[in-house]
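What follows is a set of structures to go through.
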Structure 1
Amino acid sequence: MNPETRALFPIFAAEPDLVYLDSAATAHKPQAVIDELTRFYSAEYATVHRSIYRSSMAATEKYNETRLTAQRFLNAPHLEEIVFTRGTTEALNLVAFSQTLRPGDEILLSETEHHSNIVPWQMAAERTGAQIRWIPVLDDGSLDLAAYKKLLNNKTRIVGIAHISNVTGAIHPIREMAALAHVYGAKIVVDGAQAAPHTPIDVQELDVDFYAFSGHKCYGPTGVGILYGKLKHLEEMPPMQGGGDMVETVGLHHSTFRAPPLKFEAGTPLIGPVIALKPALDLLLKLDRKKISNWEHQLYDRAAAALSEIPGLKILGTTPNKGALLTFTIDGIHPLDLATMLDLKQIAIRTGHLCAQTALRRFGVETAARASFGVYNTMEDVDLFVAALQSVVYSLLPR
């Protein structure tokens with residue numbers, strides 16, 4: 001991207017020496033998002049959907065504009081298919097909670113899923129008697145499609161898969177996987193947290209049943225996310241929470257619910273974050289996610305080439321078809337020590353189990369380091385990171 005893009009993010013004026021390489025965890029916010037949130041709370045605050053006074057009507061209009069923008073962001077066919085949640089995690093929990101599963105039904109998940117696309121399905125399986133079966137992952141981080149095809153059968157009800165793995169960066173063939181799942185009448189549920197900020201998403205072309213992503217990874221506020229669901233599924237699903245705004249009528253013995261999406265949005269929503277999500281999505285649409293992806297891959301290629309020269313460094317996920325995140329280990333160096341030393345040099349990376357313990361164990365480790373890129377990163381960031389990493393490795397390894 002260009003310097004004008006980086007200048008949209010005030011954090012880099014406040015901390016000019018910061019090299020931020022943790023956008024896969026959470027992304028910084030452009031001034032437009034901060035301004036929208038501040039303006040709403042300081043000058044426009046009101047509730048939505050409930051009142052006739054002017055500020056409430058204005059807030060409701062802005063709130064609904066974000067839903068329209070999210071529909072365009074995903075190319076969803078119907079506005080009613082866009083559900084506001086607190087993030088990808090809540091969206092996936094909502095889907096898992098609302099499925100009708102029975103003993104003997106099967107749920108297919110990959111070995112490299114984020115915890116948010118494992119634990120809700122484990123809870124659903126324990127509650128219903130369904131079984132989870134695991135799609136293996138190849139040594140380069142890509143999905144074993146041959147094994148996936150063999151696992152699919154008439155008992156398969158759900159396929160849960162990340163669009164892009166948050167550990168290996170592998171971009172999974174969602175369209176092909178969806179087509180195969182639908183042959184058996186299974187629904188495909190996609191964790192799009194790592195894909196939505198970095199690549200164009202067309203839920204109609206992918207033909208997915210559900211697609212979830214988080215606002216904070218898309219340069220928007222925390223506490224807000226989007227769940228897309230095919231309208232026929234949302235109409236059939238029971239709500240996960242009950243309360244105000246999601247009901248049509250409430251009696252002493254029975255209540256009826258509103259149509260989607262409001263059926264799934266109980267209580268006073270996160271009005272400010274929802275409204276401030278719109279300028280974040282607008283920015284990604286304006287910058288063009290194809291161009292974003294191309295730039296971030298240039299950064300990745302430069303970093304990966306340099307890191308390959310470091311003795312003992314192993315990259316987890318070497319498939320050519322991957323997103324711009326770089327998870328790695330270095331023989332003899334604990335990732336926590338590495339990140340601590342890098343922080344002293346103003347380099348911010350992620351370490352730990354990356355909320356994906358099964359993924360790391362697939363590659364024989366319990367903890368790793370991860371550098372990930374966003375629209376504000378530069379080639380200079382990459383060079384500073386590589387130089388700092390080489391210096392830290394030299395200082396930590398015994399000589």
Structure 2
Amino acid sequence: MAICETVLKNGLRVVSDRLSHVETVTVGTWVDVGSRHESKSENGLSHMLEHMAFKGTKRRDALKIAEEIEDAGGYLNAYTSREHTTYYARLLKDDLSLGVDVIADILQHSTFEPIELERERGVIIQEIGQADDTPDDMVFDLMQEAAYPQQPLGRPILGTSDLVNDFTRDDLNHYMSKHYQAEQMTVAASGNLDHDEFTRMVEDHYGDLKPSRGKIKKEINYRGGCQIKEKELEQLNLLFGFEGLSFHDPDFYTAQVMSMLFGGGMSSRLFQEVRERRGLVYSIYSFSASYMDGGVFGIHAGTSPSQVGELIPVIADEMKKLIDNVTEAEVQRAARQIKAAMLMSQESTTSRMERLGRQVMIFGKPIASSKITAQIDAVTKEDISHFTQRLLLGNDLSLGAVGSLKDLEPYDKVAALFS
């Protein structure tokens with residue numbers, strides 16, 4: 001294994017992770033733009049651009065893009081998050097140049113033909129409709145809106161049907177020219193490759209990109225509150241959010257260990273107490289979601305509406321118990337779970353590429369696994385206690401709920417349970 005980095009003259013970063021024993025390679029281009037960089041009228045444009053990039057370039061139509069990758073037995077995909085957009089291809093090692101070429105082409109020479117735009121507009125609106133029909137997706141958007149009201153981070157990544165209907169070809173071209181510049185991109189690859197050869201490929205295809213025009217800074221302000229939606233459903237989906245941590249916070253790894261211990265697996269406290277002992281839910285888990293300058297710690301549960309009155313106090317009590325009732329054995333088990341998951345993922349070239357790209361975008365450089373595991377191992381039960389107190393201190397609960405709400409207590413009463 002050998003991780004190498006190069007920065008091209010125009011500021012584009014190239015990073016690779018060589019695995020000489022595999023027969024495949026995954027290459028991806030990371031763009032430092034997501035839904036949090038959008039204005040209110042642009043909400044959903046990052047996601048639409050990700051879709052439209054596959055719909056034809058000056059050299060390839062949509063079918064040709066798909067056929068060239070799949071004729072080689074490869075796989076091409078992309079996704080949009082709140083802070084980044086990623087395009088990637090998984091291929092046999094001898095087809096790395098094809099992957100670099102196709103991704104570079106769609107990110108620099110997409111034509112956004114009107115007929116393709118109208119067709120994809122309908123596809124995205126169907127995707128929005130599907131999300132609206134999926135309560136455990138909808139509740140995340142509601143909690144996010146409660147946490148960051150009237151802010152880009154509080155808006156859905158997909159946007160709204162009305163906005164998607166209004167986006168034009170000029171909107172796409174303007175957004176791409178503003179954000180898809182060299183210093184805002186990282187090209188990462190993992191697998192059986194040579195870094196110098198890979199860098200030459202990238203320079204050949206991205207060397208004419210202009211340097212970045214500068215990032216648009218969108219400050220975030222966690223607020224907390226309540227966003228609920230009444231729907232006739234068998235289950236009530238609940239999401240409790242608290243102000244979390246940025247990737248750069250000293251307690252970042254404490255948050256990961258605490259989340260695993262609290263609600264990360266079948267041995268976690270939430271699973272054992274809420275599902276196994278009390279039978280109040282089918283699914284319950286916690287998570288720690290970080291951004292460049294903030295984050296959310298969340299707890300998701302689905303329950304029968306009639307049991308919500310019993311469920312919420314149990315969750316709150318279990319969370320407060322973490323302040324003075326955690327054992328070192330629990331901490332060590334949670335740490336082992338995180339490390340094992342991280343190391344197991346490293347058997348996939350796609351996971352390794354994603355880890356490289358994400359680390360360079362967030363930290364400006366790859367982070368050695370040994371450094372990560374050392375920080376995970378350094379977390380103590382006292383750290384868990386202090387972090388839990390930090391979460392509960394402000395008591396700025398963000399509550400999202402979807403389903404039958406008749407038995408759900410008012411927001412103030414629910415928030416008071418966590419104080």
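Please treat every number below as a calculation from the coordinates, not as lab data. Computed from a prediction, not measured in an experiment: that's the story for all the values here. Cβ atoms are built from the backbone, for glycine too; each structure is taken alone.
What to note about this one:
- Origin of the derived value 18.8 (mean count of other Cβ atoms within 10 Å over residues 25-32; candidates 1, 2): 1
- For distance in nm of label points 7 Å out along Cα→Cβ at positions 121 and 377 computed as 2.8, the structure of 1, 2 it came from: 1
- Structure (1, 2) behind the derived value 3.9 of distance in nm of label points 7 Å out along Cα→Cβ at positions 129 and 193: 2
- Test item: distance in nm of label points 7 Å out along Cα→Cβ at positions 65 and 353 calculated as 1.6, pick one of 1, 2: 2
- Top of 1, 2 by Kirkwood radius over Cα pairs in Å, largest first: 2
- Which entry (1, 2) yields the derived value -0.55, -1.00, -1.01 for log10 I(q)/I(0) by the Debye sum over Cα atoms at q = 0.12, 0.22, 0.23 Å⁻¹, for residues 81-144 alone: 2
- FRET efficiency 1/(1 + (r/R0)^6) of positions 17 and 305 (r between Cβ atoms, R0 = 30 Å, to 0.05) from the coordinates reads 0.05; which among 1, 2: 2
- If helix-only ellipticity at 222 nm (-39500 (n - 2.57) for each DSSP H run of 4 or more, over all residues; to 500) is computed and equals -13500, the structure in 1, 2: 2
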